[in-house]
Every structure is written in C-alpha cells, then in structure tokens.
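Presented below are the structures under discussion, each in the form of structure tokens.
Derivation of every value follows stated rules applied to the coordinates shown; laboratory data play no part. Since the model is a prediction, treat every value here as computed from it, not as a measurement. Cβ atoms are built from the backbone, for glycine too; each structure is taken alone.
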Structure 1
Amino acid sequence: MIEMTDVSKVYKNGVTAIDSLTVKIDQGEFVYIVGPSGAGKSTFIKMLYREEKPTQGKIVVGKFDLMKIKEREVPLLRRYVGVVFQDFKLLPKLTVYENIAYAMEVVEKTPEQIEKRVFEVLNLVNLKHKARMFPNELSGGEQQRIAIARAIVNMPGILIADEPTGNLDPDTSLEIMNILEEINSQGTTILMATHNSQIVNDIKHRVLAVENGRIVRDQLEGDYGYEA
C-alpha cells in the first residue's frame, strides 16, 4: 500500500517538482505514471524509495512512514520496494547470475537460498540459459529482463519500473510487459512511469497523469491521453 498526503517537493533552486499531491495505491494494483517531460514523474517515484525526500506532507509505503524513517531503516525500505531503471544499471564485471545473486548477498541470504531463488527468477524472465554470460553479451531486452529479475529476487511488495521499455523495440517491449503482468498477478504492486502510449492504450491499467507536480487525472483502465 502506498499513501501520499499533501506531499510537496521543492528543490534548493526553488523549483517545485511536486505540489500538494495526494494519492492512494492499494496492494496488488498496476498503475501507469504518465505525463510530459518535467512534469514531476521522476521525483514522484524517487520519493517512494527515499532517493528524494519530500519538503512537506506524509508518505506511507507499506509499514514505512517515510517522514519518520531513520537512515538505518532505508535499506529495509529498499528491500520492500524494488526498482527497475531504463538504463538497466547492471554491474558489467559480474555475470547474469552474479548480478542477481548480489542483491541477495547484501541481505545475507545463504548460498543455498541464493541459488534456488536466482534460478526461479531467471526462469520467470526466460533467461536461465544465459546465467553465466556477462551484460555486454546480452541484447537490450535481455538486460532489461535481468534488471527485472534482480529487482524482484528479494520478493518486494512493490516494484517501480522507470521507463522500462524506453530503449526497446515494440516486440521486446511487449515481452517486458508480459513479465511485469506475471509479477503483478502474483500480488506485487507495480508502478510504471512511461511515455509508451501504445502500451498504456493496449494493456489497460489505472493511469495517473502528472502535470506541474500534480495529479491531473486518475483513471481506472485509462488511456495515455497525450500526443504520441
């Protein structure tokens, strides 16, 4: 569950990125975040995993009150909130297996637990056969699938996907969406920031449209609503 109440974010240069925003997202929802460049989408999602701190308001993510959370608790929050980035952020000197395993090693899982879970998520993204390869040996779509596997390996309650199809062709984008749909069907809440109008229009979910730091449209089974 995500609840933001009267949240604002003003940067030191005086720019207001988020302006008195209030929204609630229930566990298990799949929500698109859309809007023009500079609308505040990135700040909106960065606040959910404490990459940015709000200037005012209240943010609750699962059991975490982000206005009261201590710095030592932030790693716990980030186990609960998985993040997938447009540029993958894979570690180039580690194999596919090692990239995913690393996310479990930092939370001190046993080698047996790690091996079992890593191959579970590799199966989910259909890349078990690439476990010993390095990121530069993979296509962009394969790298994104590995990034998703890494983000969900610790079974987060929420998965944030920031433009996960931004650098991918339509067929590969559809593969990524199928994986996200499967993850969502297992109970994980998904927030996906995107400019991909075709995906939003074809694969219907709740749409939050952000403009000038405010939610201007909150629509179940919504459309993209902007010029492609």
Structure 2
Amino acid sequence: MKNVLCFGDSNTYGTPPMSGPGDERRFDAKTRWPGVMRKILGHSWHVVEEGLPGRTTIRDDLIEGTFKNGRRYLAACLESHRPLDVIVLGLGTNDLKARFGAPPEDVAAGIDILASIIRATPNLGAPPAKLLIVGPPPIRLVGFLGAMFAGGVEKSMALSPLYEAVARKHGADFLDAGKLVAVSPVDGIHYDEQAHRILGEATAARVQEMAGEKTISV
C-alpha cells in the first residue's frame, strides 16, 4: 500500500466558510479534498490527513499558539507516518495574517524551509518521498476574517510564481490551486464543497502521475 501525507492548514482540515467567531464546523471525510482524493486513489493508497486550522509555514502565532507553526511539527509528523510515497504540502495562507507582516517572498521562504526538512528526513529505508507543493488561491477581504488578513490580498496574488520556483529548487511538483478553485465569498479564506471536490480530483490525478500510475477519470 502506498502512503500519501497531506500537510496543510484549515483548508486541508476541511473548515467550511465561516460565518463568524466560534464557528468550528468541519466538512465530513467524504467532502473535504483529501477524502475526495482518497476515494479516487482507491484501496491501494493510505491517505494521511494532517490539516490544522491556523497552521503557518514557520511562524509562531503568539495569539493562537506556537503549536500552529508547521516547522515545529513537520519532522515528527514525517517520522511518525513513514515510509511515505508522496507528500502534499499546502500552507501559506495563514502567513498572510496582518500580525505577521510577512512579504510574499518570506511566505515562500517558509515553504522552502519545510521542503528542506522533508528532503532531509530519512524515509525508513524507502526511496525519498515525492513532494507536491500546492500554491494557495488568492484570498479576499470579506466577512469577519477580513481585518485579520488586512493587506494580504496583493501578497496572496504574488505567491504562485514564488512557490513554483521553490518547487523547481527541490525537484518537486507544483500545483497552482488558484487556477482551479477560488475562496468562498463568505469569509474570503476557505473553500466550499465544490472547491474541495475540484481540488481533490486534481490532486488525486497529480499524485497518480507522480507515482507512475494511470490516471483514473472521475
């Protein structure tokens, strides 16, 4: 059985568009994109969902908790789930929060650091896992999250080519989610059910290609 790890934030976790503070709903396993991918890949694949709302690439969040820093957990996560065949890395949206003041180049630098950790982590004697870096779609400043992400729209629109350059540096594949889906007009950050389906189908196809498998149409 092949193993694919999905390491991401609330959009990997399956947070629906939020109506306000305290909205802690989660799409069910069949609806969120890793679950869509699981169904397409079939029983020969084990899909590990490691999505955490608020997770950043490498930044400590002094408001929501330093455990939101993806760098702090990634190495342990990789070792606990190895051997891995494919790793899907989808982070960066939370780095756009106004409190971090990070330019897009620094957000991409965080992805670069995480990719380096992935490349440096032994894979339990198996060949190195293939890496798919997913660039997040541009955000919108709407709803109650708008103030939290003030100044982030322009930064989010600059991420795709920077992420693609990081992917080339590490010999990884790149998927531009912004060419496939858009964030919800409700909160400007999260995906609706249709976006999860589209992203799950696209990610499954790419994972199959990376693994040398025939792509299964849906």
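If we compute distance in nm of label points 7 Å out along Cα→Cβ at positions 46 and 166 for structures 1, 2, which one ends up with the highest value?
On the way: 1: 1.2; 2: 2.8.
That would be structure 2.
Just checking, which of 1, 2 has the largest value of Cα Rg over 2.2 N^0.38 Å? Intermediate values should be presented prior to the final figure.
Values: 1: 1.01; 2: 0.95.
Top value of Cα Rg over 2.2 N^0.38 Å, among 1, 2, belongs to structure 1.
Taking distance in nm of label points 7 Å out along Cα→Cβ at positions 6 and 190 as the quantity of interest, name the structure among 1, 2 where it is greatest.
1
When you work out distance in nm of label points 7 Å out along Cα→Cβ at positions 54 and 206 for each of the structures 1, 2, which one comes out largest?
The maximum falls on structure 2.
So if we calculate FRET efficiency 1/(1 + (r/R0)^6) of positions 70 and 110 (r between Cβ atoms, R0 = 30 Å, to 0.05) for every structure here (1, 2), which label has the highest result?
2
Identify which of structures 1, 2 gives the largest calculated value of FRET efficiency 1/(1 + (r/R0)^6) of positions 62 and 134 (r between Cβ atoms, R0 = 30 Å, to 0.05).
2
Among the shown structures 1, 2, from which was the value 25 of relative contact order in percent (Cα under 8 Å, 6 or more apart) calculated?
Answer by label: 2.
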